[in-house]
Structure formats: structure tokens, C-alpha cells
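Pasting the structures here.
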Structure I
């Protein structure tokens, strides 16, 4: 097949979307298919056999001054004007403007594609594209979950107004999703939530679990482990990740194990409740954040930790949990959203939103080397047996074939 893989932003070093694009496109290619990743910036890192078609945007999140980024020719280009105004007023118009640009690109260029595969842009343009091409769309999880949790964690009306403005793109996604003919969800829980939140009919959804790159995220050597180091993956400014509950558990853990240090794979907090929490607990020297990492640097951090903790309030899938388990790091995790399908019985399970559960589980695991070894081996075994990108890719190809057959009837 000739597969057009749409991704409105595919950051290679943060978040699951860039990981998803890179590994799945590579798996399709290894299975003998021709893949064109059609992406907005930041662009993904792809294998040499995968074709990258760049769809430039204004990329205003990477400029120093968005106000100064304005150009007079925006007045002659509606897409760029919409993007600039949307971001300047606190919105997130990129999925919508990406759709406009992709539509223009496909109309203006003779790209011979058998199928279009959308990575959760859920833009209006998809409704037109699925009349011209077989189309399959992945919905990792409904962003309504993120929106609701951010509202719950807002401290005042200004923060509530800001999060409502940012999530304005949800109106588009709620209109587009129910009209799509073929949807893939990355966990059974995500499928249930997409049906409830986006009103997508169950018979339009296929569930395909993501893979984990078990060759890159490989078993660490025990000599690399730093005693009492905890690793987690969480952007500090996203309440969905539950980082505040892990940080709140640290004082009592440190009281018992003074060398405890938390390494966060994710963006350092801006002016946020997380920064205030770290300051109030005097944890500044005990918590470090690391972002814009290469894949090998991520592996090295996992490999250095004695244990991993995933405190998320919700995950559509949970790459961080799978990667830690693949590295043989004993894992403590909530089972919120799709996490329960990733960890199975190969991790110590805790309630979401409970610092007490985190505290008790970490103290117990720190004190029990045999239990650490048990969960380290169990986690790696689960990843090897059940999570492989080639397996996922074959299931996607079956969905693509079904979409193509129905389109050509």
C-alpha cells in the first residue's frame, strides 16, 4: 500500500505522538509498504525508508515573540491569519489549520495514495478527504478528559477561561469524530471513552494496542542503578499526569530514605501549582526535570532508576509505563484509562489521586530487593510477549484493507 500518514505535530522528543509516528511508520515500511508521513512542525525523526512531506505552519510555539512573528502577508492568507490570531488569543488552532493546509497540498500535488491515516487531528478537512480517499483515524483518547481535569485544577476564573479557550478545538473534534467511518483506539478503555465523549458508534471502532520498542528500551545492567532514584514521565503543567500526588508523597519517603531523588522525564514547570508545591515542600534539590531528550537519553534515565512510578489520573495508553517495564525497571502505577491494559499484573497497582498509596508502595518496594527483581522480570516479560510494533502494524493494515474495500464498493 501507499500510506499517507497525517500528523499535525510530531515532536520526536516529548509526548507519545512522535513516538507513535516514528515506530508505526517504520513498522509499515518493514512490512513492505510505502509510507509518506505528512506532518506539521515539529517534524518527526523517521527511518531512512520513510518519506517525510513537510507541511509548514507558523510554528508559533517555537518563536521568541509571537507578536513580532506577524507579517502583513497574513492578511492575504486566511489559514495563516487564523493560526496567528488563534494562538495570540490563547487558542490552539493547529489541528484545524493543518487540515486546511493538507487539503490544499493534496489538491495541488499529484500524490498517489491508497489510504490516508490520520493521527488524531480530527480536523474538518477529514470529512472531505474521506469522500476522496479511504480514511482511518486514530483517537488515542478524547481530550475532553484533559480539559475536565484542567478545569477541576484551575485556581481561579482566569485559569478556567484560559483552559476553555485553549480547548476550543474540542468543538471541532466533537463534530468530526462521529462522522468518521473508521476509527482506531489504542486501548479498550479509550474506545469506551471515545464512544461516550465523542459519540462514535462502537461498530466504527477497532482497538489496537500500541507497541513498545523492546530493542531500544532494553534490559539495563544492574550496575547502572542509582540507589533510591525514582523515575516518572509527566509534564508538570498537565494535571492529567498526576505528578502532584507523587511529589506530595516525597517528604515521608525521603524521611525514611534520605537519598531519594525524583527524576521527571518531561517539561519543567512554568509558573504553576507544581512549582509552588515543590517550593512549599522544600523539594527543589530532590526533584529534577529533563526534556528534549534523545531516545537513548530516555533509556539511560530509566536504566539509572531503582523504581518507576506512573501516577497518572488518565492515559489513553501509557508509553511511559511500557518503556519502564521494557527496561526492566520495577513499576508502581495507577490503572487509570488504558494503563491497566499496559501493566496487566506486571506492576504494583495503586489508586489514582492517592499520595498515600504512592508513599506506601514506594517505601515497601525500596525495602524489598526480591520484590524489585520480581516485578522487573515480570514487566520485561510482558512487553516481550504482548507489545511489539510489527504486531500492531499488521492489525492496522487489516483495518486499512477493510476501509479500502468499503470505499471501493
Structure II
């Protein structure tokens, strides 16, 4: 078969046209060769490194190849770019196991955060919620579990971030949270084990990474905690979800829903207070993760005027915080596994890691608090071989903080200076 060059000669195509054609054929290749490779090897030098498992290293270098860590060493490989962060402490990227990324409020005077979202098209909210994603990265959080969003918005954000079309932490999402029937029908409502199984299957078929159940009342200024789903309904959801290779989070403000959530086999229990000793013991036995989200009620109380909450509402929120902290103290003493969840909404993004300060008040050491936000969060997500540590083969999710978080956890919660996610620098505030 003749080449294009032979054909041009045979048909008498002028030489200058042939030369132009060659240049045009080669131009894309030349341009490709001129584009810097995103997989270039980089070396990051830290004065101190604290791994998710508590390992401490000094004056070490993390070698990054593409989006993964190649090695942690003392020596810089020849010919690679060096990023000098030797004045900072390095940590694995943090994992926030409970957020609502698509809850966005623009602070327009006269509007309320929860009401405003219902007036926008979902696509507009997804676009605006990039601000929440950016502020999350600035807090040192490089992965999140989103536990509730409507209209497929969390699926859209997850996929846009994954393909690089939107900056933000990697997202593991549930879509709609499942709830019992109410006076006003809503997506995700189900009654009885068979209906709950159907709803869980539907969420997974829609692309959910997790299934969430509202096992009790409680949200915003409502701190009542009355059980909603029965044990049989929770067990049906857990069984069908686990059979499909996914995991279950169950929301319960109160002790009864928490008890049945744990007995049903939930992978994580969110928020619960007044936990019975038997429930705590069962959490230890089953290795259920506790995501207490203590700080989110602090946020609601401090921003009560914006939400239109009364003094009575604030008193209820503060009482719940006290009980939430007490439950965390008891759970920690018993050996329950903790994961950090902020339950961030609206203008709380950027404060994601403040939950760690509550953990230290609950008796966790700073190292244990860091573990809750790294290796424990990774284990909860089923990503313990890829997230939560600074080790070969793991994602290059790395945070630089000013100070020593092992003596002052506020180094993590208030002094994040630099963030890398998947080998790409996302935040640089040095």
C-alpha cells in the first residue's frame, strides 16, 4: 500500500505543500513532547513526619511518582524536583467521614441556609458548591464521605472531581439518605424491610458508594433522637447493602436507634448520645466505627441567628454537645474505634478538622485523634491500603502544618499551610 508521500509525488503535489503537510502532521507530536508530564517525579522534604499509625520521622523525604508515593527516604533521588517543607510537619491527607458538600449558602441578607437551596437548580448548586470543596481542601481534608444530597448532586460532584474538572477532595457518596414515610413524600422514603431493601438497592444502582439510614429524628435545631426505622428494617438494609459489596452508615441522635443500628451491623454510627453500656460493648466487639460529629452542633449554636434559631434552640444544642462529649469519653475508654466527621454544611466548610479538638477533650491523645482522621477514616472507607498513611503505594495525599500536632492538636485544626492531593499541590499558604 503506497504511503501518503508516494501518493503526493505520483500526483504531482508541489514540494512546498508536501513540506507544510509534514509540519502539520508532526505538530501535534511536537506539542505533546513540549507539555510537561503530570507524572513527573517530585521529592518533598519535611522536618518532621507523622504517619497515620503514629510513626514519627525526622528529616525525611517523600518521593512522589504521579499520584502515588514511591518511597520515604533520607536521600533525594538525582534529577528530581525538590519541594522544601522542612520547617513544617507533614501528615497524611485528612479524611472527613461525614459532610454534606452540596449544602451551599451564599449569605444573601434575608435568606436562610436551608431554605435557599430549594430555590436553585441542582446544576447551579453543584457549580456553587465548588467553594465548599475548595475550603475543605484548605482545611487539610483530601477525602470525604458525603452522607446526604438530593437530585444526584453528590454523584455529580464526585465524578467531576474524579475526572479533574472540579477541584476538591475525593468523594465517597450515598446520594439520598433513606428515611421512613412522612406527611410530604420524599425520595428515599421506605417502610418495612422489603421496601427498605428496594430503596437501598436503588441507591446503589444509582451509583452510591454508601447507603445511609436516618435511624432517628434529629437535625439542625432538632435534637430529639426518637427512633424511626425498626431493627428489622435496619437489618434488611444492612444485609442487602453488604451483599452488594457496599457499606452502611446509620444516623441516630438517641440511644435506642443507636442500639439497633449496631446490632443490625451498621459499619458506622453517626452522632449518638446516651449510649448504653451494652451498645458500647457491642461496638467494641463488632469494631463499629463511631462518628460523633460533636462540633457540628457548636457550629449551629454559634450561627443561630443565621439559621433563625431561638435561645431555646441554642440551649438544646449546647445540652446535646455536653451529652455528645460524654458519650465520646465513655466510648473511647471502652476502646471503640473513632473516625472524624464534621457534619459540615454551608459556611462550616473549612472548619472540618475542628472535630479533632473535641476528640482530645474526650480523652484521645493527639496521636489517636490524628489516627481517627487518617488510618481509621481510610479503614471505614475500605481504602486502608491506599489512603491515610505516608507509605509506598499510597495516594500522595499530604498535608503540611505549622507546629507539632502531637503536643498541640490545633496545629492540624488551625495551621494547615500546604496540601497535596494525588500528587497535585492544591493549597499553598506558606
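Only the coordinates and a few stated rules stand behind these numbers; no lab work does. Computed from a prediction, not measured in an experiment: that's the story for all the values here. Cβ atoms are built from the backbone, for glycine too; each structure is taken alone.
Numbers below:
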item: Structure responsible for 0.60, with FRET efficiency 1/(1 + (r/R0)^6) of positions 67 and 251 (r between Cβ atoms, R0 = 35 Å, to 0.05) calculated and labels I, II on offer; result: II
item: Winner on FRET efficiency 1/(1 + (r/R0)^6) of positions 59 and 99 (r between Cβ atoms, R0 = 35 Å, to 0.05) once structures I, II are ranked, highest first; result: I
item: Distance in nm of label points 7 Å out along Cα→Cβ at positions 259 and 291 - structure with the largest value, from I, II; result: I
item: Structure (I, II) behind the derived value -11000 of helix-only ellipticity at 222 nm (-39500 (n - 2.57) for each DSSP H run of 4 or more, over all residues; to 500); result: II
item: At a computed 5, 22, 31, 26, 13, 3, 0 (P(r) over Cα pairs in 10 Å bins from 0, in percent), which of I, II; result: I
